[in-house]
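Every number here is computed from the coordinates shown, using simple stated rules; none is lab data. Being a predicted model, the structure only gives us computed values, none of them experimental. Cβ atoms are built from the backbone, for glycine too; each structure is taken alone.
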Structure P
Amino acid sequence: MSKATIIGATSWGTTIGVILARKGVQVSLWVRSEEEGTKMANGGPGSAVLADITLPAQLSITESLDEAIDDTDAVIMAVPAQTMRHNIRQVADYLKKSMLIVSAAKGIEIETGKRMSEVIAEEIDPRFHSNICVLSGPNLAREVVLELPAASVVAAADASVIRKAHELLTTPNFCVYTNTDVIGVELGGALKNIIALGAGIMDGLGYGDNAKSAFITRGLTEITALGVALGASPLTFSGLAGLGDLMATCASVLSRNHYVGVELAKGRPLMEITESMDGVAEGVATTKAVWYIARRLGLGMPITEKMYQVLYDAVSPSEVAAELMGAQGRHELAGRKWRLFSRFRHRK
């Protein structure tokens, strides 16, 4: 029987644990304290997303890392991106060569601009680097835990690791595809949250579907431009971790990032919004991280720039939205230091 360890009792971490346990995998969910574990065991998941979900018998909750990681086949890191480094440091000494290390977080570390797989690699023994893989896709936790059909993608550099991760993570209603473009899969999952903030603003201001569609499409082009600049394949962004995740996150009322955008459009302060939520809207921190990356590269990222102004410079959402939709048109693959023409042009 397989065993998986979930690090992080987040909505997504708990959801992964639940669907794997229903499949027959023995799951250990690591929590930060005995109090948190007792609360979950007695009252179920604390998140409103999972409030009516009964934890399967195959899923055990523990505050002991020794117990959680003992004889496990995979360690799944489902923590907020800005806490990934702290959490993987706690786990690092327990890792063994046979263990998969799965990042299920969708964000960029602000201080370093690193992707989550890079953060993990910096904090663990180099012998285990080939075991790192990333999971991303259009995966709203509420729908997945209710076993509505969903798909995702797992990416790793090592083909044998991809096969093991695919076998572990695929369930009857959760289809996991594979990819070798780790950079693209991670960036797609992280950057779509920035665009979802803007899509929420569009909806909050009542701009309509035409404007929202145009905004999302321009957002995908901006994501692809940064991805190409950082070494990703542009094709990855037309897949589940790119377009797929972008569509779900920008359109669904279950999306935390979309919700933040809607509330910002109502005039609520960012801190008030985030403090009222029971989960992290990764796009808020990712906007700052990507803003720094774009400046370092000299890369034009107008949507990220405008979202940064709303979140960190107190610029009015209505002012930003009007500027974005009223921008002077040019070729849609053109942008400062974008390399999209060379990637997409027809070759004779």
Structure Q
Amino acid sequence: MDVENVTAIRQAPASPVSRRLFPVRGTLLSQILGRVGSGIVVLWAAVTLSFVSLHIAPGDIVDLLIGEQIRTPAVEAAIRAEWGLDQPLYSQYLSYLGRILHGDFGRSYILQTDVSSLVLSQLLPTLKLTAAALVVAVVFAVVSAVATAGRRWPRRVAGGLELVLISTPSFWLGIVLLFIFSFTLKLFPVAGDRTFSALVLPALALGLSLGAVVGQVLREGLERALEEPFALTVRSWGASGLTLRLRHGLRHAALPAVTLTGWLVGGLLSGAVITEQVFGRPGLGKVTVDAVLGKDLPVVLAVAILSAFIYVVLSTLVDVLYLFLDPRLRSRA
């Protein structure tokens, strides 16, 4: 095959099938990688901020890391060796980044234990509570929006209930749920994390307020979607109102709600700290409160970085989900 034919083949327009498959896949992959890259940059910024905050805080770094522990020459030497305080600042920073990448958050000199082991041992209960609360929020939002969108009185009732839930702090709602379902009706345990039933009330207390906010946004989007021309077409096919709302309307209305959920999901992590204290659950909540009260800075920094990591991962997943919910967001080559 001569050079002219090769050039002609390269310059020839792609077939409709190849234009529909390969460029979109390449563009979609590049956008996903771009979202992941942005998440990595945000996480790097969070780690860098923790390092900077440690060095600009008033007082000696050794005193900050020791906390309320008695300062001895042996402990001071161990801290200086661990954090490389006798090295240049850039060397300390690179060493700090390397330790974080390897999951090494240092040592708690107050508790005399490895910080990574301490935090990881309490991470699973917190993730369980956060995931359960997110499920509660999504289910509540979808049911509320689908059942009341475009219906006058159900919409007003749902709107009033959502306003009450949004205005109620999660810890106060948790106390009310404990009083009704644990102390009075004795349907759920008061504290602990041994059974699934012990997860129900904390998940409701933490997830209902988020579900109320997302439900309002989802209802507005669903009502706009039901007025679009495609809704009339689907009705002409003989589809039921529930099918129209679930299979067709929700996808068009989901993008603003998904955006809001990704932005508010960080509130679940912070709310879990208080909720775990109210319900006496194990998790990062107790670890964080004890570390703050005891001025255990290595533990506080580890929890902050881990929370930032979880938030970045969830936000990145939401950004990737955008591309599948709305194909218009995928730029074409």
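Looking at FRET efficiency 1/(1 + (r/R0)^6) of positions 126 and 286 (r between Cβ atoms, R0 = 30 Å, to 0.05) over structures P, Q, structure Q comes out largest. Here volume of the Cα convex hull per residue in Å³ was derived from just one of the structures P, Q, and that gives 139; the source is P. Taking relative contact order in percent (Cα under 8 Å, 6 or more apart) from the coordinates of each of P, Q, which one would give 15? Only structure P yields this read-out. I have -14500 for helix-only ellipticity at 222 nm (-39500 (n - 2.57) for each DSSP H run of 4 or more, over all residues; to 500), calculated from one of the structures P, Q. Which structure is it? Comparing all candidates, it corresponds to P.
Could you figure out which one of P, Q the value 6.1 for distance in nm of label points 7 Å out along Cα→Cβ at positions 70 and 214 was computed from? Answer for the origin of the read-out: P.
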